[in-house]
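Next up: the structures, one after another.
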Structure P
Amino acid sequence: MSTDAIVLLKQDHKEVRQLFTQFEKAGADAQEKKGQLVKKIIELLTVHTYIENEVMYPRVRELLPDLEDDILESYEEHHVADVLVMELYSMEPSDERFDAKTMVLIESVRHHMEEEEQEWFPKVREGLGRKQLQELGAEMIELKEKAPRKPSQPGALKKAIDALAS
């Protein structure tokens, strides 16, 4: 298994995309299946954003200061996803807006993943060497074990961003 940070994040993206596709193909009357899929999506996104927010973004920000604007935009995209995830976490699949809210989450996260993979990852790969990407990946693998599996309280991401800014 590769410990390259970008390879690991792309593997997460692939798994999330597969769940998105399953949700979209589930059909209008598949509430139970959609509920299970959304629980898994929430878990994967919670872990993924946690390791990016705690390891990837701060370290890349430190090592490649020219990418600061990209990183700040990514933090904001994570914030939007976190809000939707928290709302979905407290909803039932039978709620009127469950499917619509899930689709907004899917569209937002797909956009974020595509932007990372097409624009940001190539810049990071160019700016960091193989060794640094492997070290970041190893750190992320270790943190993934301890990462939360459900959404945290509102404001946790803001506290993390504020801590980085100071």
Structure Q
Amino acid sequence: MAEPRWLDEKEQQAWRAFIAAQRVVNGKIEQQLQRDAGMPHTYFEILVRLADAEDGRLRMSELALSTLGSRSRLSHAVNRLEQVGWVRREGIASDRRGQVAILTEEGRQKLKDTAPGHVETVRQVVFDALSEEQVAQLHDICSTLARHSGGTYDSAIWDVR
């Protein structure tokens, strides 16, 4: 068995900083969405993906890829979103097993009401701390990591498989 490629001191520091930043940022975003909208970040992301899609519709398989979730986890989330009236599902006539998730008007309104607080939180916990150059570097680093990890990255739809 090959010797592990241990992290050197600088890599270890960078890794730990990355983990700390990820936890803090995700925690603040999760808190804000739960407090202000009564939903987890995962549900908000589903609503955003549907709002960005043509006619507010996406195949469940595409939605799972774009939200980096498993199909079973996505199905559970969409069930909850259906229960509150923000999403509905329809079968696909040409594919008996396929379904599409559709953003309802109530879901679109919830997203519209929630987005300002969410964007303000993202701005406060990420972008207010960074210079323009650092924002560009953050984009480059994160998109490189997404691609390197075996996925594709596009600012509109990303897929990490």
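What follows draws every value from the coordinates through simple rules; no lab data is involved. Note that the structure is predicted; figures quoted are calculated from it, not measured.
Below, the figures for the structure above:
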| quantity | calculated |
| --- | --- |
| Identity of the structure behind 16.1, 49 (criterion: Rg and Dmax of the Cα atoms in Å, for residues 61-140 alone, calculated), options P, Q | P |
| Structure (P, Q) behind the derived value 16.5 of Kirkwood radius over Cα pairs in Å | P |
| For 21 (relative contact order in percent (Cα under 8 Å, 6 or more apart), calculated) the corresponding structure among P, Q | Q |
| Computed -20500 for helix-only ellipticity at 222 nm (-39500 (n - 2.57) for each DSSP H run of 4 or more, over all residues; to 500) - originating structure among P, Q | Q |
